[in-house]
Structure I
Amino acid sequence: MRDLNYELKQLCRRNRDGSFATQRDRERVLDRIANQLHELGFRHMGAASLKPKHIEGLVERWKSEGLAIGTVKNRMAELRWWAEKIGKQNVIAKDNDHYGIGNRQYVTNVSKARELTVGDLSKITDPYTRMSLQLQAAFGLRRGESIKIRPEWADRGDKLVLKDTWSKGGRSREIPIRNEEQRRVLDEAKALAGRGSLVPADNTYIDQLRRFEYQCSAAGTHRVHGHRHQYAQTRYRELTGWAAPAAGGPRSKDLTPAQRESGRQARLTISQELGHEREQISAVYLGR
């Protein structure tokens, strides 16, 4: 365990503010923040090392990941808790507007889908990053999944199988291989990775994650989470025969009862393929 992770854990245990659940969630969020600071290149930090540059680096990362505003605000609250406990409240602005964090919106019918283009890929010089981006677009994978995946193991002919250790929340899942484009991308990934993952043999996962972030930033390829939105909206049209509300299709309230049931089943399928437990989360990708 790194010094910062350990010191934040001890800080949480000395300051048991809120309910048990609140304390548990705070410790989990701060542990993740410590890991992200390390990934951003801030090494040898202790709990008392927090500075404005650390806050700004984290916020920029969260924005580039396309995190929901509510998630970012929750993380900012834990950062303010941390700053208060070490007596350095002034390192973080009191108002989230200072960082360009807007008002919370849970679901909108404005599409966040992003199509991966040949032009995008041409700007990426690292073949492993380029391959991860193509897997994200073809299968709706999260960034971490698209790096950790072992394509040869995952390919089961008619489906892609993701291990729990690759996936957020430790949830394994299966994604159907439905078309020639997915097959092409997967075969190319297998040729590149061999029997391993999309982390080069001489790198760690953290090294490759950092390379991925640098490559995307240098190429101006932002909002990569939008590839999951694009996947979800494409699947919705395939499964229902009409566009998702976020892509200009009819809203749920305007559908017939039979169409609503078809839409509900489609949303459930898409949620499972994206690695979510609840059908309701599909509204973030598809609108309502």
Structure II
Amino acid sequence: MSTPAPPSPAPARLLIAGFGKLGARLGERYAARGTEVSGVRRSGGTAGAGVELIRADLADPAAPPLALPHVDAMVITLPPPTVDGVVEPDAYRRSLETLAASLPSVPARVVFVSSTRVFEGRGDGSVITEADAPSPTSDRARALVDGERRAAELFGASVIRPSGIYGPGRDSLIRRVLAGDPIQYARRTNRVHESDLVRAIEAMLERDDAPGLLHATDASPASLGDVATVVAGELGVSVPPRVLPDEAGGTVLSGQRMLDFLGSLDYPSYREGYAEMVRLRAS
């Protein structure tokens, strides 16, 4: 395993375009380090201490011109824009172009948060790495691939693709196990704890050896049945019933580049992560 390069200082000014749960966690951490943080999102509300919230719909062609501040770094974590739940084919591209037109200059470091959903067409069980080409089959996945390309064209962005994010406030599997919902035991799954994802984004913003493409996933892909069985054991409840027939599906992702890049993970597998979540739930 390679030794991670030391980080550069935190950016003085950071813009987070798409200020949802992940953006808020990232913004909170950078604001605590003294960075001037601005967040762009469609809805209002509070943004946390030290964060300036800018309310704007980047995908709306009728929206008034937007003047964004000069920043040293930017994280783009926009969901694919939808209308009535349907992904618009060009709305992602429009959002990014609005963002580019609204900035006084291109930031020195830009990270585009995509998703390993871009491999949804790879269901053969072979291990997928950053060298593999995307295989989108849905409008949402195709929009993500298009967004990656346009972010690289407009901003020279690096791309990070998280797998299934879990952690505090991201406990859907725990709720399913408690409810006794049937699950597809054979489904192949991959996940990353939100803490490790945030660390990876920070490292991509700050380190000179940051890769241009990173799959944010731990090194422990596992079937959904295996994960649910561990969660049930931690909760002290019965394992959920099995959906029949067994259908594998899903993908298997290599987390080696993520591990090499960070040196270690706070949560190397779902076992540590869900054990902590259950303990916190009980406290």
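Values quoted throughout were computed directly from the atomic coordinates according to the rules given, and no laboratory measurement underlies them. Just so it is clear, the model here is predicted, and its values are computed rather than measured. Cβ atoms are built from the backbone, for glycine too; each structure is taken alone.
Of the structures I, II, report the one carrying the highest value of mean count of other Cβ atoms within 10 Å over residues 159-166.
II
Of the structures I, II, report the one carrying the highest value of distance in nm of label points 7 Å out along Cα→Cβ at positions 63 and 95.
I
Figure out for me which of the structures I, II the number 0.75 belongs to, where FRET efficiency 1/(1 + (r/R0)^6) of positions 183 and 207 (r between Cβ atoms, R0 = 35 Å, to 0.05) was derived from the coordinates.
I
If helix-only ellipticity at 222 nm (-39500 (n - 2.57) for each DSSP H run of 4 or more, over all residues; to 500) computes to -10500, which of I, II did it come from?
Clearly, the read-out refers to II.
Here distance in nm of label points 7 Å out along Cα→Cβ at positions 47 and 71 has been calculated and equals 0.8, so which of I, II was it run on?
Label of the source structure: II.
Given a value of 14.8 for mean count of other Cβ atoms within 10 Å over residues 55-62, point me to the structure among I, II it was derived from.
Checking each candidate, the match is II.
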